[in-house]
Structure 1
């Protein structure tokens, strides 16, 4: 199926209210089409391998190395619980900069108007892909085109992505700010293997003012000893499947 390559890949902070809140950082997010939405009759693609699978049974293991993100059945602005699963809850809606979060916390998020029939479903049924500007067809088409470009011609896609990150990182350095990149805005790919150059040139301990951060539903996505030895760095928040009641139980 034919598609048009978008002129830009990253969504800048000014186009996303949540990442634009913290003026001490220069952020950008890559939004791809989630789950299998970019598949066509000839070629399949799945950017979210855990989108229709439960990951709750591994929460205790993941909490040893990551904060846990929980989507509560709450409207925008409603009070989050003080604790959940034995951990204090921080308000994840105040900022997207998860790398500033205190450790051993629940990152509380609000479902914000998810329709009742979707509350008990896997995340692909109520994905943030459709929030904000994502409700517009032009945005959805752009995300599908990006995903098919990455699938069909990863070399030119990653070259373009690298050029955009270069410009953002240079801007952050000039302004004395942190550069923060989230490659999985609406996907859950393992970029360590898809694009090692990102960790070798950007998300590396040699770059103190550069952060990459992700929410992931995929368990055991920790850096290997070899990757740590190469200086790779990442900040992951383990995203618990399903919308939850205030006590952490799944909405029935």
Structure 2
């Protein structure tokens, strides 16, 4: 009788009396690949040329890491050329995810059309993907955000860039002014973004915030300009385009 495989991680389960004189090889393969990678694996996934959607590979048994990306405990996403959807299997699984991009979002998705969770640029997040009865709670098709790194700052030195909800950005305008485009869709009351003048040069090369869409910023339509050296502040979304983004601190 052929082996069976576990439903979540594809561990090979040898049936009683099978694989005489070779079960040790199968067991060692399971321990060295399947178990170690699912408990302590750190896998770098290069998204160069991956397109808009990347489906994590998944095979039964103890194959190479590249043949079962779904099994890895930690995945470090590098070199995306656009915002990317990463699709996982619709089964219970814990993931430690690292988005190493400075610019693009990684959207984790359960199955072809299931629940999603966004990992913003330069963020690390510990997620649990739930299926029909994750954790015994009976919650179907859900991501559980267990520990998101909210205190990670990133820096921007370019003339243009994009800010995301939850971002903390140190802006370097020592060489040129900078315009950052704020998110304009899927916003909710209380969404925040923080900014800091890294080199104390906003008075010479200002920071411009483009609210996008119909949202206002600092009470005005269009762009908001910050030209005070050493400015450090947070903006919060008020829940409506007419009131838009408001300043919470200087």
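Computed quantities for the displayed model
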{"quantity": "At a computed 60 (percent of Cα pairs over 15 Å apart, for residues 78-165 alone), which of 1, 2", "calculated": "2"}
{"quantity": "Which of 1, 2 yields 29, 20, 15 [semi-axes √(5λ) of the Cα gyration tensor in Å, for residues 22-85 alone, calculated]", "calculated": "1"}
{"quantity": "Read-out helix-only ellipticity at 222 nm (-39500 (n - 2.57) for each DSSP H run of 4 or more, over all residues; to 500), computed value -6500, structure in 1, 2", "calculated": "1"}
{"quantity": "Read-out relative contact order in percent (Cα under 8 Å, 6 or more apart), computed value 30, structure in 1, 2", "calculated": "1"}
{"quantity": "Of the structures 1, 2, the one that 2.8 was derived from, the read-out being distance in nm of label points 7 Å out along Cα→Cβ at positions 94 and 198", "calculated": "1"}
{"quantity": "For semi-axes √(5λ) of the Cα gyration tensor in Å, for residues 190-229 alone computed as 17, 12, 10, the structure of 1, 2 it came from", "calculated": "1"}
{"quantity": "For 22.6, 78 (Rg and Dmax of the Cα atoms in Å, calculated) the corresponding structure among 1, 2", "calculated": "2"}
{"quantity": "Source structure (of 1, 2) for distance in nm of label points 7 Å out along Cα→Cβ at positions 6 and 214, computed value 5.2", "calculated": "2"}
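Where a number appears in this text, it was derived from the coordinates with a stated rule and is not lab data. Model, not experiment: these values are computed from the prediction. Cβ atoms are built from the backbone, for glycine too; each structure is taken alone.
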